[in-house]
Structure I
Amino acid sequence: MTTSSRSSFRPDVEGLRALAVLVVVAEHLVGWPSGGFVGVDVFFVVSGFVITSVLLAELDATGTVSLTAFYARRARRILPAAGVVLVAVVVAAWALWLAPRAWATVLDALASAAFVENWHLVALGTDYLASDGAVSPLQHFWSLAVEEQFYLVWPLLVIAVAVVVRLLRRPGATPALLGAVFGVVLLVSVAWCAWRTGVAPAAAYFDSVGRTWELAAGGLAALAAPGARRLPRAARRVLTLAGQLTIVGSALAVGWALAGPAAAFPWPWALLPVIGTVLVVTAGSGTLGPVESVLVSRPARWVGRRSYSLYLWHFPVIVFAASLGLDGPGWVVAQLALTVLLTTASYRLVEQRVQRSGWLRGAADPTGGSSSVRDTAAVPSSAVGPAPVRAGSPTTAPRRRGARGPVAQVALAVVVGTVVVGASAAQLRGPAWLIDPAAVRAVASPGTSGTPGGPAAPGASGRVVGDPASWSTSSLRAALDGAVAGAGDVPTAVLEGAFSSASAPQIGPEGCRYDVGTDPASFEPCVTGPASAERVAVVVGDSIALSWMPAVVEALGPDWRVLGLGVGSCSTIEARFHGGDGGTAFADACSESRSHLVDFVERTAPDLVVTSSSAAGVDRLLSGATGAEAAAEWRRGTTSGVERLSRAGGGARVVLLGAPPRGASPAACATRATRAALCTTEVEPRSEAAARAEAAGVADARAAGVDAVRVDVEPWFTSTGGLVPVTAGPLLVRSDAQHLTEQMSRSLGGLVRLHLREGALAR
């Protein structure tokens, strides 16, 4: 098996890398092309292709693959530039942002340094296609994590095949056996990707198992490339041109195709950029004339060589600028200029200097001498991959023993595998402080409080507006008006409290919020009040309902026993909506969980049932209804849900508290420079539509004889001008985009009490 062609310089691959990074940067910077994120899929294929080519070249030269050399090359190529970016981002985060987001950035940096940022994002429930809340400036490190996890396994497969071939004494079988192994890996990964995209699309985007098929496709392309070069030149030109058009077309079309509420990626849409890239790297060579003229042009190759640094720096620049409200054409140009400046400095002062230094150079040489079978500064090894391979003809050289012997290689594989797998598992199943900024802040600074507080927030005149202990509708409205007018003067002490621990404890890790599909045997309700209380109330629904529990407890007083139980994103409104993927899995699981909540109400036999619901489901109805039809479906679901809860409670009064209008997450919108000035928003149309539908649905239930009422809470969260601030007097309203802080919820107990007096309190 000769591999000299595999290790030759490929200027077209260098240009392909430029195309990929430019569409990613453009999509992040200006939102066009809307499918620019497929550039990452291009990088995956390119990296699989080049890394496999390098491994095959080494296999030809030495008869095996040195893990020591392989990991040393990865370290030389990836760690220096990535480390500089991680340090710079953490420093900038503490300089510009408040504690909640700064601590979150620290956690992202730790996960990125361990190459498990993808699993960190999965653990956080991050949705790349529908980001909500604070976007991490290190979110793009997920793709590096996927590649490094792939690199953990890929050389081991090549080594295993080499061992089998040696045992069988059939060296000619190497390409076929490698192709079979790579093909199996690809098919298994495709199957997992298709399933994962269907049941958990947000997680599927970052799933390294579900992304492996893209890198494996590059590996198969490396095996096929020598044969493809024997095709007629005209055929190769057609294939290369078709590949380029497919990549560009996917960048333009995939974003449009995923614009609906059922957006899901990577399967099957990632097929387009993957197939296009496979065609280019397999049939191309950089010498096919006009069809490759753009890829081999000097500008494209200039960008391609710097693509790794460009990828690393562009996203932090964009995220930091957005957090400061630096928007508009002028600021876009400034962000681009800063990105280019940082990229150039990083490439020259970090990437090239390390490649020219002696750091790990001896370990990176698998032959023990001046081997040409090593990926130098031009070898792709990141999510955006640097430039292509510049290896000469591989030569066989005596292998060193000792540190690079079989025992050492196995030990190295075990150590690296244990670290990466252990770090991945820790993100998904480990301690809370690995993913929760509130938990890590508590560990780092014992004794700090997770609840918002501190000095009171001034109104427009600089004085405190309103007393949360005795809100009236008018005093609360005055406080909200003051919060809008004085948003830029809100004390940082108030905004520093925007940790998850500021939310109602009922929705926290030790609370009573469960995921859909959870076995009801594990349900443990939150309970307040004496067991001997004569009257009992239950709070049921989704996490929005549970965030109202402090208010309900305050409203009912010490003579009531209050029990709470909730299922995340699954309300008691009997409408079927999906979880973002357009499929029925979430709706089916939610329907079952909803029945368990109703059973809980029936077992409790309460005097009062309180519920609430997020408005998000209105946009995700399985029926596909929108506008007036969606509102009508939500109305019917409200009526059915209220009637079912009333029957389960033996005719108990049902109070449907409206959902607080969604607003900006304080952790995302507040900075040290702007305070809360960028945090005021308008009420979302879907919130208004859901509120009207719920009011009509409860009215229908009342007409049918059900003792039910819906409480319109929008005036409690909006200013006179209809704006939604993030503070009210001295209190932080929300801990994120939609959940009330415990203090804000409790402060509304007096207003909630007014709506509970009739009926339930009179019994």
Structure II
Amino acid sequence: MRVVVGAACLAWATGLGATAVAPASSPVDWVNTYIGTGGGGVEYGGSMPVVTTPFGMTNWTAQTRQNRISVTSYAYEDTQIQGFIGTHQAAIWMGDYGYVTLMPEIGGINYAPEARQQPFTHADETSTPYYYAVTMGKGADHRIKTEMTATDHASHLRFSFPLKSKASVLIEGTRPHVNGEVSIDPARHEISGYNPDRMDAHLGPLALSNFKGYFVVRFRQPFSARTVYQGVLMVPGKDTVAGDNVGAFVSFDTSASGVVEAQVGTSFISVEQARANLDAEMPDWNFEARRDALKAAWNAKLGIASLHGASDDERHVFYSALYHALLYPKLFSEHGHYYSAFDDKVHEGESYTAYSIWDTFRAENSLITLFAPERVDGMVRALLQDYQEGGWMPKWPNPSYTNIMIGTHADALVAEAINKGFKGFDWNLAWAAVHKDATVPPEGDTTRRWFDREPHTPYEARAGLTWSAKIGYIPDDKISESASSTQEESFDDYAVAEVARALGRKDDADFFRKRSLAYKNLWNPKRGFMQARNLDGSWAAPDRGWTEGDQWVYLFAALHDIPGVMNLMGGPAQAAAKLDEHFNGGHNRHDNEPSHHYGYLYDYFGQAWKTQERVRQLARDAYSNTPNGVLGNEDCGQMSAWYVFTAMGFYPVNPVSGQYMIGSPIYGGVTLNLPNGKVFSIKSANASAANIYIQSATLNGQPLDEPVITWAQIQAGGELAFVMGPKPSRWASGWRPTAM
């Protein structure tokens, strides 16, 4: 639901806590890092107020609770801080891996999170994408200020203790039941070690005996005392400890200054590489320069979009959404090398992870092609490297195979990049990867049910492909989530056909394009819905076979052939009536991705004014400038990408096609200063909360009577202009798309 911003919210509405700050003057100043951090339950946004670079490998945040699968490190309603964590947790439903935590303390040494935690309030907190600060603790003699900024693989922390206090810093290497190692080097002022934890390792087939998250913590000040610990016991007389629940404490002389600085390098290659990352990215102790550099990096990315005629709340929501979208996928390479979580070896090259592809293939990756095209080739190459090293492109690498969700939607990412002309990866290798997805069943395909998140299974790929290749659908009495998988894999077949077409493989393109219509085999004309079927052709129960949805959510799941679905229903009028019933009956679930394109479907049915109504309503109700300002889990930028596109006035219903369906632009204008040097402007005369309907439109001065623009048109630069009004018009009502 939408939470209205009230007086109590004003202290943090800028994303900077209650700390006195100058008015927002650059794009990053409009980011409210608290959006999506509130609610505390499993259906909240699951976001964290992280300090990191765009697509940074390691994110840094205050740890208000022990994270795990279904719990992230920070929740807005918490009142205690347990530490400051370098985390790789990408989403609430995924676990962390290779993390490291630091915690400043005064007086006694406390190991356990509950014993060492300190109280704080948001009034004493400052949070931005480039700088985080908080003052915590009770009483003047126990107040500690912590500040953080970051680079791709490292963080610079500054702790300010009271003068002459007994100051220490805890480095938690591992937690209970996790075996690792920590070592102190007093000559270098360093603590190094590794954490081999992969919280969701049980979800994938690979053991990865070499996997470790390495760290080097380098202090500016020498240690006045030091100790390593295991469990709740110190290990006297030693500087190295290995085993379960290990860490270190180092103390400092604060008689002259209470400031203690630490820099933390992280790596998945080695301790030496963590140190090399630190040397390369933090060659000095200039905290302010590093903070300013990170602010500039965020402004460069966020500043691609300039808003005109937006309210303050709208600016906060827009730039916060763009910030969230530009966190994923996450960099996984380290200055020309990367550890592969697919063959357990180190390789040369560039790599990325945290592709929540079932979520993000819909809009997040399309957004990256607009705002960070320089990353696209490397991101696709990373998927192809995973294919070479592990045998398949992954569904949801974290950082290895996890078998979460259905389909092989990496096919769509590859096809979209090819259709948009990205050439920095091997197209023939891409064909080999998508062709395998489409033709090779997973190990044990006919003997497994392939339940969601089923532990310790082979890589799932297209579960049930053995059956669907023969009978044209995945049978519900053999494979779980069969109806959703049949439809989503029809879209994947379309993507494979597009790759074949681009390579001139006409026969293959024709074959997979025809097979992409298999979704029609689930159409039950008597009921007017898609429905799961059994191996013998009989209909399964209507509530069977769905993935995070139902027969309503998956009625229009064939993103590549919405006109074909419309024709099954009897034509545009009947399809529009069914869509009315969907929305009016409360069936739309914008908090989950399969519904994200539904508001735009009226464009296909000659009722574009209803698209304009629906998307404005969704943007208003599902997003706000509050801690609960994302309806449902953020899901690695997809929820936010939907908002960014919708606010600009268009959305990629079929992302592979390079087409965007037009909705209702929210602001008076958006200027995109594209990375290719061109400028694309969206101007919306009279746009307001009341004027949501398009009266007319032009593209580069010429009448635009279709509710469609393309990626190529945007990349060429120009002006998309709308005249908005308070009443529906017949604009674009004569356009009809062509079925496959």
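We did not get these values from a lab; they are worked out from the coordinates using the rules stated. If you're wondering where the values come from, they're calculated on a predicted model, not measured in any experiment. Cβ atoms are built from the backbone, for glycine too; each structure is taken alone.
When FRET efficiency 1/(1 + (r/R0)^6) of positions 85 and 245 (r between Cβ atoms, R0 = 25 Å, to 0.05) is computed across structures I, II, the figure 0.15 traces back to I. One of I, II was used to calculate mean count of other Cβ atoms within 10 Å over residues 205-212, giving 16.1; which? For mean count of other Cβ atoms within 10 Å over residues 205-212, the value 16.1 is produced by structure II. Computing volume of the Cα convex hull per residue in Å³ across structures I, II gives 144 for structure II. Here helix-only ellipticity at 222 nm (-39500 (n - 2.57) for each DSSP H run of 4 or more, over all residues; to 500) has been calculated and equals -7500, so which of I, II was it run on? Matching structure: II. Taking relative contact order in percent (Cα under 8 Å, 6 or more apart) as the criterion, the highest value among I, II goes to I. I have 18.4 for mean count of other Cβ atoms within 10 Å over residues 301-308, calculated from one of the structures I, II. Which structure is it? Among I, II, the structure yielding 18.4 for mean count of other Cβ atoms within 10 Å over residues 301-308 is II. Quick check on the output: 19.6 is mean count of other Cβ atoms within 10 Å over residues 237-244, derived from one of I, II. Which one produced it? Here the read-out was taken from I.
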